[in-house]
1. Identify the structure, out of P, Q, from whose coordinates helix-only ellipticity at 222 nm (-39500 (n - 2.57) for each DSSP H run of 4 or more, over all residues; to 500) was calculated to give -21000.
2. Which structure, out of P, Q, was P(r) over Cα pairs in 10 Å bins from 0, in percent derived from, given a value of 14, 25, 20, 19, 17, 5, 0?
Structure P
Amino acid sequence: MADAKLVARANEVIDRLFALNEAMESAEAFCAYLKELNALPTIQRMEASEDTIRGNVDSLMKLVAAFHGAGIELIPEGATSPRGGRGVRLRSR
């Protein structure tokens, strides 16, 4: 009979592998969606903006939807975040 600790550790590893697979599928879907939107030029224009992001609301909403669909959460300024500030993180399941 297998050691209970070993079985628990194996189950933990299996859970992490499933999570990794799920994250990779989400990342692939996200990249495919951005490619479909032809989003790279839009993102580059937005990144080049000095203060206010240039772009139209429809483009911004599509990008936010792509992030959300890929399981990526946008962290606004002032929101609870371990490191503070704004950014992105993977949504918890």
Structure Q
Amino acid sequence: MGAGAVAIVLASAGLHAVWNLLVAGARDTHAVPAVALLAAAAAAAQVAALREASVVMATAAAAIAARELVPARRLAGAVAVVAAIAAW
């Protein structure tokens, strides 16, 4: 096993131990995972918004620069993504 793999396994074990300490020391053991899940979802939402913004830019480039016919469903999806990003 390489040094990188060993480092990943040790880091995982350390995070698991810290997680166990957090949950064991909490009054409400159900609230801790719920808050962690919400925090992870908020972090992932930023990455997803960036990815979806690139899809919208590609749709606009196809319609404007390449003069590609953009179907109504694709245009509606791009508009929905822009609206969701703007609301964020």
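The numbers here are math on the coordinates, done by the rules we state, and not lab data. None of these values were measured; they are calculated from a predicted model.
1. This value belongs to structure P.
2. On the way: P: 14, 32, 30, 13, 8, 3, 0; Q: 14, 25, 20, 19, 17, 5, 0.
Computing P(r) over Cα pairs in 10 Å bins from 0, in percent on every structure in P, Q gives 14, 25, 20, 19, 17, 5, 0 only for Q.
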